[in-house]
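Listed next: structures, encoded as structure tokens.
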Structure I
Amino acid sequence: MNWSFAIINRRLAEIYFDKKKGKIKFLGHCYVKKSEYKTKRESEWIKKDTKRFNLTYRNRIYTDIAGNSR
């Protein structure tokens with residue numbers, strides 16, 4: 001299981017996923033506050049990951065802003 005930061009429905013979240021054979025299977029997410037992460041390394045992770053993952057979650061389906069379902 002892997003995890004990363006993402007913007008889901010305009011809120012900061014941690015996403016949990018498995019990556020097998022180049023396909024990503026989302027396991028879930030939880031919303032978090034940026035103030036919970038205080039170290040410099042965590043701040044860099046948030047900046048880097050949120051640029052890559054900007055998703056919407058609706059009806060148990062994750063969709064990126066470009067409209068691709070995952």
Structure II
Amino acid sequence: MLTWNIISTDNFDREIPGQSDEVLVISDIKQLKVANKVAKLLNEDAFKGNPNYDRWLTVVANDYTLKKYTP
């Protein structure tokens with residue numbers, strides 16, 4: 001069964017070792033609609049909905065591989 005994860009990602013898709021790594025925040029959400037709503041609410045609360053904040057939460061499928069930037 002496909003489930004969804006919420007990850008923290010670099011909002012500007014930069015590749016800065018140690019700072020731009022993606023991080024798993026919440027895993028195994030069963031419904032995409034719920035995952036999107038949770039990510040939206042967390043972005044509005046944690047980042048005040050500011051589209052220029054360095055980090056941003058996004059929804060990905062549970063088989064998504066997190067990006068890790070290394071020199």
Looking at distance in nm of label points 7 Å out along Cα→Cβ at positions 23 and 47, point out which structure of I, II has the largest value.
I
Assuming 4.9 is mean projected area of the Cα convex hull in nm² as calculated from a single structure, say which of I, II it is.
I
Value 30, calculated as relative contact order in percent (Cα under 8 Å, 6 or more apart) from one of I, II, is from structure I
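Laboratory data are not the source of any read-out in this text; all were calculated from the coordinates shown. Every value quoted in this text rests on a predicted model; they were computed, and no experiment measured them. Cβ atoms are built from the backbone, for glycine too; each structure is taken alone.
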